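Have a look at these structures, which come just after this line.
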Structure 1
């Protein structure tokens, strides 16, 4: 499967620079509250050169880079630009899979005949992003999503890199193993073993890698060889309902915002779209007095139609991370709409009910992560002498 990866590095910073909120050429730190402390969301190359990294505490980052310009994040604007980014790409190909902010994959099957070559197609994608959202993207084209991502990651903004079919391992060989989708723990172990380039990992026997790293090691070994069978998952438009409320005077307390949340939930549950239906996800947004924004998303453990439960979760979310500035407008969006579900208690727990609850839990995971993280085993060639051909892992989609 030929795929293109469109990548805008440092997406929050790129949006701030394009809007003029961040000065060019200066050290810039974008920070947000996370898990009870303020963490760095993104930073400029000048700040990165002084040791600042996304995820580190803001206090530590400001200590390393005292002359940095500090910006509070604007998640609503990032989301709107990201949606425009994906919508622009949908004008080039109907097969668009969204990833993290500033990252998307486009299926190229059937498009090659409309362009002179793949480089011309990649340049069309670059121009589409530049003209549609005003950002410079790098484009990688290859067989499989991972090699396309690696090609885009090592390309300069506005540059297109196409990897010919059959040359994937050769292209990946000199690249750093940090490009692999591995956990920090595994990356540290790879470094301790002296495996710093893709060629180092690809040169090892599969059995030795699996013995040290388990199933994740097999996946990384295959990717280092340019073998990637992960399918493209085009995004689907999900049904959602939303309501917003503007304050006559900016609100600063949890109580005031909770009252507004109660009013918004009341409006939402009066909409016909929510009649006899439950929701899996709730997104809270707030427009702040300094022109920035605040956003939090909550995925419910089980689909619920209980307004009181939603209000309790909303209040807990506000108490855990109250907006840093007075709120001028608040919005609540409910998504993942489904038929209303309930549990019937009984004397004995039936296997069928457990299966229904398990499938509902899997749907919650899919709503949270965008795809099902659970697989099931299917016999493919049970007669084969090669163990890997006997069985296959297939996405479990209830």
Structure 2
């Protein structure tokens, strides 16, 4: 497979490894986008209640968090390549498991040990490992731009996956196939993507280098800032756990009776808006800094999230969701770049894991509560709760980190003053 064409779309100095990682991120994004839209309707068609759907979503997040933390802190004897290939095996098992099992408890077990992403984003063990590798494939000046393209690849592909989520249902209706059987094809595709990814990761040369094994703690130099970042990121993720994509799809179905195909089309548009907004994020970060980019784009998106709950019709609710989505992910490349910039190179893998794990753990408890609320009423209380919590994070993060800037921003400020 040639990655030269894609490499021309990446920041100057980016290597072939960067192109490979961006490519795989897109493939996984497509699979995640499809199953995140299919998941709620598929489980509902199997006979599960909204509360049980929430519990299964919680299990996927808890399992991903535990595995990511274990790899980040205790997997130093493994090469990144081994970690990624192992994650591919789990991804394959997840797809086959959800396609073949129909009982709650076996599915709960697969959800815990698997890699399913109910948010349509990436909360799996792939993410911190790829983040730490990306940092070494581009000069520091291009780091945020590379993370923006990395996230663009995943988000745009997830949008296509969400759009395709309605295809199995349409095929089932056209050819008189059982809907549940048709929906299983999405999870089979998820497993196939794992196999393809496993053929690309061995060609990522920076992933073949063993991590240095030392007697020093994984976060000896950056422990303080990583723990502080992890704490505030956990607040944001707890709020985000109320509005994972699978539950929003279920809410649209329960409140406005929107079909899976319609929801898939909505989240396709949402994904496009989210994907291209991340390119704007890189441009904005160069002008106002990473921290301000994260906060100033996040606050209005969370206000839109709260307003969605009060919309009386489906068109108004969808419009508000799309407006929210056009801003909600602009903080992602800035956040990833900020974490990598604030820790030394040898601690980036551990920092990526430790900052991502509390996010997964914090978000894990929210879907079960959101599902419970949705079972009581179709009013969007879970949207309001999630939005208020995320607004609290925005203000807290700005107060704690506004004065802590990465080295390349300080150099730019010095040069501007000298001029």
inquiry  = Say we calculate percent of Cα pairs over 28 Å apart for every structure; which of 1, 2 gives the highest result?
reply    = 1
query = Computing relative contact order in percent (Cα under 8 Å, 6 or more apart) gives 28 for which of 1, 2?
reply = 2
query = 1, 2: which one has helix-only ellipticity at 222 nm (-39500 (n - 2.57) for each DSSP H run of 4 or more, over all residues; to 500), as calculated, at -11500?
reply = 1
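Laboratory data are not the source of any read-out in this text; all were calculated from the coordinates shown. Here the structure is a predicted model, which is why all the values come from computation and not from measurement.
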